[in-house]
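Taken together, the values in this text are just the output of simple stated rules run on the coordinates, not laboratory data. Every value quoted in this text rests on a predicted model; they were computed, and no experiment measured them. Cβ atoms are built from the backbone, for glycine too; each structure is taken alone.
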Structure I
Amino acid sequence: MVLGDNMSILLKGIISFAVCFVVVLSAYLLIINKKRKDYTDGKYSVDILYIVNKFKLDMRKTKYKTLKTVTAFINSFIVAFTFAVVTNLKYKYFFKLLIAFVMMFTLIYSLYEITGRIFKKKENKDS
């Protein structure tokens, strides 16, 4: 029975991840990214500013539409993954909140780092 309980928790986590990912990604693509049509609008977005400034991306070489779509997928993944993990934990609220913050900051730093390096490599390759 223990294996069945673990599979139930895993299935519940996968379903909650998928639902949350679709909802957050839809919100990003339909609401947030519609407002940011070009880079001048995107300069006020913290996620795009972080990647552009940290990796010194040349926005004439980097496609802005691709960058905002990738950040939408990354942000949706971070929110959905954190939500799915934290909701299935059996800790008190304070510890869930602490784990969520640590997970989110770790995922943000690592995924933005990977994304920035890929865009910089692609930018240098096109030169």
Structure II
Amino acid sequence: MKLSERQVYFRNMFSVFLVWAISQDYNFSIGEVFRPGKLKYSCPLCKKSFEFSLQSVYIYMKRSKARHSKHQDKLAFDIFLYKEGKFLTSKGAYHPLAELWKKLDARNRWGGDFKGLSDPFHFEFGG
């Protein structure tokens, strides 16, 4: 399956996921869906240009261990749950959403299951 076809398939699953979460009265915001591969920066003071990968910044900050993220392929999203105005960070709060996500396709992965660096906010299509 070509990347563009996987992106359409992912979009459809993401839509089902969002409709279900809304129907269950989850209060959430959507985080990163796309992460650019290369970024360019021109320093206004020294006039030098720099090119870097946002993924390499996340690795440096210890927010990721992956050299390549599914976000870069538009095959992942982050979701942030809230209850009574408070941001929920426990894996348990995200578990029902993870169960639905994994039922939509056997190749779907949830960041709460990652070994070493748990990320309960992260959902991706592994196909």
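For log10 I(q)/I(0) by the Debye sum over Cα atoms at q = 0.14 Å⁻¹, for residues 21-92 alone, the calculated result is -0.64, so let me know which of I, II that is.
Derived from II, not from the others.
To which of I, II does the computed value -26000 (helix-only ellipticity at 222 nm (-39500 (n - 2.57) for each DSSP H run of 4 or more, over all residues; to 500)) belong?
I
Using distance in nm of label points 7 Å out along Cα→Cβ at positions 13 and 101 for the comparison, can you identify which of I, II gives the largest number?
When distance in nm of label points 7 Å out along Cα→Cβ at positions 13 and 101 is calculated for I, II, structure I comes out on top.
Going by mean count of other Cβ atoms within 10 Å over residues 77-84, which of structures I, II comes out largest?
I
Comparing distance in nm of label points 7 Å out along Cα→Cβ at positions 61 and 85 across structures I, II, which is largest?
Biggest value here belongs to I.
So relative contact order in percent (Cα under 8 Å, 6 or more apart), computed for just one structure, reads 24; which one of I, II is that?
II
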